[in-house]
1. Here helix-only ellipticity at 222 nm (-39500 (n - 2.57) for each DSSP H run of 4 or more, over all residues; to 500) was calculated and came to -10000; which of the structures P, Q was it taken from?
2. Identify the structure, out of P, Q, from whose coordinates mean count of other Cβ atoms within 10 Å over residues 44-51 was calculated to give 14.5.
Structure P
Amino acid sequence: MLDRCLLLFLVFCCVLSSSFKGAAAGEKEMRKVPVANGLASHPVNGGRCLISDGRYQYIAFYDGDHRMTIGKRKLSETQWDFARLPERVGWDTHNRIVLFQDRKGYLHVTGNMHCAPLRYYRTRAPGDIHTFEAIHTWTGDYENRVTYPTVFKLRDGSIYMMYRHGGSGNGMRILVRYDEQTQQWTKTVPVLTNGRDRNPTCNAYPLGILEDGSGVWHIAWCWRETPDVVTNFDICYAKSLDRGASWKGWDGTDLNLPITPENAHVVERIAQKSGLMNGGNFIVDGEGRPYIGYTRFDKDGYNQLYVATPVDGKWKVVQLTDWEHRFYFEGRGTIPESPPTPRISITADQRILVSYSNRYAGVPKGQLVLTRDQLLTGKPGRHRAERAVDNTPNIRNIRAVNHGPLPPGVTHYMQQQTDSPNRDRKPQDAREPTMIYVVEVKNKG
C-alpha cells in the first residue's frame, strides 16, 4: 500500500500549486538551503516534518546512518543546529517522522513505527531541540501497535492526533487530544473506527480529516479486509459537530461508536478486488460540502478517477475520466507504483481542482478545473484536461511542505532525491545518502 503520509503530502503540494495560480507575472525568487545528507534508499523522509513558528524553522529526518535527526535554524539564516534522538529506522517506508509544535512552543516528535510500540518525544523547553525527552505514551491505552500517526490541528491551534492501533486488515483508529496546560493526552472517544462486528475483522484507511469554516469535522475513508491492498472496499464518510465526541452521516443520522462496516455511512459500495486504492483525498468547500476523490475500476475494468459529493442529502458519484488502461495492483507493504489517483483542492474562486499523474493519459500530468455545476453535469472524459500548472520550476523530488508562519508571499519545501519504495524490504543495491534541501520560493509580484 502507498503509505498515508505520502498521500497527505501529495495533497498539500496540490493545494499549494493551486494557491500560486494567477501570481503576478509568475516570477519567483528561489534559494536552496542545504540541510544534511539523509537516508535515500527509500522515501522515508518527508510528510509532516518541516515546520516554522515565524522566527525559527525546524526539520525532522533520518540521516545517512538511519538516525532520527531534528534540525533548527533562524528563518533568515542558512546555518542549522542538529539534535539526534535514540531512534534508528530500517527499510520500512511507513516509518516517517511527524513533527509539530504546540501553542506554548514545545516541540513534539513521533515516528519510526509500523505496528510497533509508540515512540514519542517532547522538549522540556519551548523550541529547544536539545531538550527532547522520551515519553513514549499518550493515554497509555492502545499504544503497543501504532502506525500512521497523523496530526490534526484546529484553526484555534488545538492539537489532536489520529493513529491506527493494530495491523493492516485488523486495526482500529484512535483519536486523542493534547492539553497544553497539563501536557497530557486524552481520548476523544474510546475507539473511532473498528473492524467488523463479527470475524473476520478489517480496518479503516482514512483519506483525511478536516475542519471546515464552521468548526464541523469531516472524515472519509475506505475499509480493508486483509493486509493485501486488493481487499479495499467501500467509501465511507462521517462528520462531527462537537470536536469528535459524536459522529453523524451526511444525512444527520447518528453513528454508533466505534464505526464499523456494518454501521458506517456509506458513500459508495465498492466490492473488494475492484481497483480501489486507499489513496486519493477529500476537501471541503466554503459552504461545508465535501468532495471525496478516489480511484477504482469502471465496468470495463479500467482505472478511472471519481469524485463523490452530496446533492440534496444524497451522495452523487461522478466518473471524471474515460481512460482505456488497466493498472492492477496487489500485495502487502508500500507498493513501488500505484494507480493514477486524484488529488483535489479548492481554488480561491471556489472551483474544484483535480490533479493526477497517469502516463497513459492524453495529458500525462494533468488537471481538471471545474465549477460545481460542471462537476455534477459532465460526462466521463468530457472534461478537458489541462497540463498541470507547475509553479515551482526546477524543484523536483519534493518530499514535504512547510507548516507554520513564513514571511508573506514565501513558501518552503523540503527536497531530496531518493529511490522508490521496495515493499518495506532492504533493497539489493541501497542508494547512498543524498543531500536534503529546504527550497525557499518567493513571489516577486
Structure Q
Amino acid sequence: MLDLLIHNATLPDGRTGMGVAVQNGRIVEVSAALTALTHTQTPAQVVDAQGLLLSSPFVDAHFHMDATLSLGLPRLNQSGTLLEGIALWGELKPHLTFDALVERALAYCDWAVAQGLLAIRSHVDTSDPSMLAVQALVEVKKRVAPYLDLQLVAFPQDGVLRTKGGVDNLKKALSLGVDVVGGIPHFERTMADGAASVKLLCELAAEQGRLVDMHCDESDDPHSRHVETLAYETQRLGLHGRVTGSHLTSMHSMDNYYVSKLLPLMAEAQLCVVANPLINITLQGRHDSYPKRRGMTRVPEIMAAGMTVAFGHDCVMDPWYSMGSGDMLEVASMGLHVGHMTSQAAMQQCFDAVTKNPARILHLDSYGLEAGCHADLVLLQARTPIEAIRLKATRLKVWRRGQLVAQTPARTASLHLGGRPGQTDFLHRR
C-alpha cells in the first residue's frame, strides 16, 4: 500500500499539476498522470497540494550547533566583530556542560524541522581537549537521526597549529564519530602556519577518506589567500569535489586581476563553496568607515565558473549573531540581496543554494524529487521558488521518509477596511 500520495503540486523546476507517490519511505513515482501503480492502491494519506510548491527539504551546509542559543553567555558581543565572538566563545567554554549543550542543540533541531530544514552540517569545536562539545553533538546526532541528518565537522576554532595538542584533538574528534575534517587557516599565528595547516588537514582527510570543509579567509584582508592553497592541495591530493571552502569573504576585497587567476584554480579542483550571507554581512566591514564592504564572497562569479555554491545559516543566537530562527529562506533572501542576484535565473539559483546545492556538498544519499529518492518533502505556501523566498513562505507540511513530522497553519490575514472586510493569503495574484 502507498504511504502517501500528493497530487496537484507545483515543483521547483516549474512543472505544475504533479503527483508524488510514496511507498516505504521512498518516492516511487513523480508524474502528472500517475500510472496504474497508484490507481490500484489505496494510499494511507492523500494530500491535495492545491497548486502550491512541493520541494525537497532545506539543507544548511554550514552551522555551529555547539554554540547555538547561547546568546548572552557569559556576555554579549559589544563590537559585533568576529574576533570578539571567538574571544567570547573562549570565555564560555570552561562553563559549558554536556546537558546544556545537548539541550540547546535539540531545541534548535526542533526549530529546524519545523522550518523544513532536514539536513545540517555543523562544525564542532575540537580545541578543548575534554572533547565535551564533540561528545555532546555526537549524542545529538544519534538522537535526531530519525528525523534530521546531522553531519559534523571537526573544527579547531583556536587554530589546529596555534593550539597545543590541536592536531591530536582533531584526530580524537574524528575517532569519536565526527565526519568531516575542518580548519581555520586565517586564525593561525602566521600566513605560513595557515598554509601549513591546510596541507596537513587535507592530507589527513585523504588518508582517512574524509570530506573537508574549511573556514577559509573569513576576513576583510585581501591578502588572506588560503583558498588558493586549499585549491592546490585539493588538486594535488585528488580530492576533487570533496572539499569545501566556507566563507571566503576575503574574495570580496581582492583585486579583480588576482580573482581572475584564482577562479580557474578553484574550478579545476572542483572546490565547493559555502557563503553565509546573514553572518558575512554582519561581521565583515566592521573596520570600514564609508563605503562599507558587504563581505559576502563573489557568489555569482563562483557559480558562473561552474562550482557548487550553497548558502549557510552559520549562527543563531550565539556569540557571533544575536538573530536567526533556522529559516533557510531568510538566508536565501539575504544572499539574493547582498549578491545583487535579482534576475529570474539568479533568484532560482538562490533557492537552489539552500536545497539541492548544499545536499550535493554534504554528499547526501538519495536526496531529490525523483523516483528512488527518500520521501523527504516540504509543502510551501507559495507557487514558485522565487515567491517562496519573497514571502519566507510558511512550511505547511514537512515529511521525513514519507511520515509527517511538522505542520504549520497557512498564513492569512483578516482585513477590516472601511466596510469591505476580506482575507488575503499573501500569494501573488496572477
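Laboratory data are not the source of any read-out in this text; all were calculated from the coordinates shown. Treat the numbers as computed from the prediction; the structure is a model and nothing was measured. Cβ atoms are built from the backbone, for glycine too; each structure is taken alone.
1. Q
2. The structure behind it is Q.
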